[in-house]
Structure P
Amino acid sequence: MPEEQNQSLEPHTLAKIDTLIHTPARLSVMAYLYVVDSMEFVYLKRMTGLSSGNLSVHLSKLEEGGYVLIHKSFLEKKPHTMIILSDKGRVAFKDYKDELQKTLGSLPD
């Protein structure tokens, strides 16, 4: 690779990518939540194509990181779970998106 092309990508650029968000499943969850106020667990499961167990595991990791809030209740005697992107999660996703765009935009065609 010619030296001038290699200079456009800083060696540490990819190290700035938030690894909590960067897995495909969590990226999908964060992207869907980024554009809404909240989303029901069942709808998020349908949109992401994840199984209930897999989605629960990824939501737990995002909740531990402070990126999502999970509200469980009963609606007509049935469990009802709402997922909300926290303010911290919203900022983290925006930063992730901006950093990824900047990194990919610096690559040559």
Structure Q
Amino acid sequence: MNEFGSKGAGKACKNTIRLAIVPPDADAKTTPFMLDLAPTSTTSFLKVLRTLKVPMQTVVMTFSLDSKVEYVKVNTQLLSPAPDSVAPFLMGLIDKAQASISRGYDFD
């Protein structure tokens, strides 16, 4: 469904990236937030990923709306390595996030 013509003159699927994010002060009880980056926002995110020398789960990034355009565009900026205080909870947060990413959104 990711081919032109799969939905009329367009594609049935969009090239989005689904992220699970947590604040830098996360702990074991933190629930990850879900963020879907639309095709207009993936370039900025992928550019940051290409600069990383460590796994993306171990860095702090900011996500902000681009006020220079009239559509929704999220800019990504690399800030720093993740704080050491998050390390003990990181694997649990990744597991919790993976379940949300695989399942989709829970609107309850």
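Quick note: the coordinates plus some simple rules give every number you see, no bench work behind them. Given the structure is predicted, the values throughout are model-derived calculations rather than measurements. Cβ atoms are built from the backbone, for glycine too; each structure is taken alone.
Annotations
- Entry that produces 19.6 once mean count of other Cβ atoms within 10 Å over residues 25-32 is calculated, selected from P, Q: P
- With volume of the Cα convex hull per residue in Å³, for residues 17-64 alone derived as 72, matching label from P, Q: P
- Source structure (of P, Q) for helix-only ellipticity at 222 nm (-39500 (n - 2.57) for each DSSP H run of 4 or more, over all residues; to 500), computed value -7000: Q
- Across the set P, Q, mean count of other Cβ atoms within 10 Å over residues 81-88 reaches its highest value in structure P.
- Looking at relative contact order in percent (Cα under 8 Å, 6 or more apart) for structures P, Q, the greatest value goes to P.
- Test item: P(r) over Cα pairs in 10 Å bins from 0, in percent calculated as 14, 40, 24, 14, 6, 2, 0, pick one of P, Q: P
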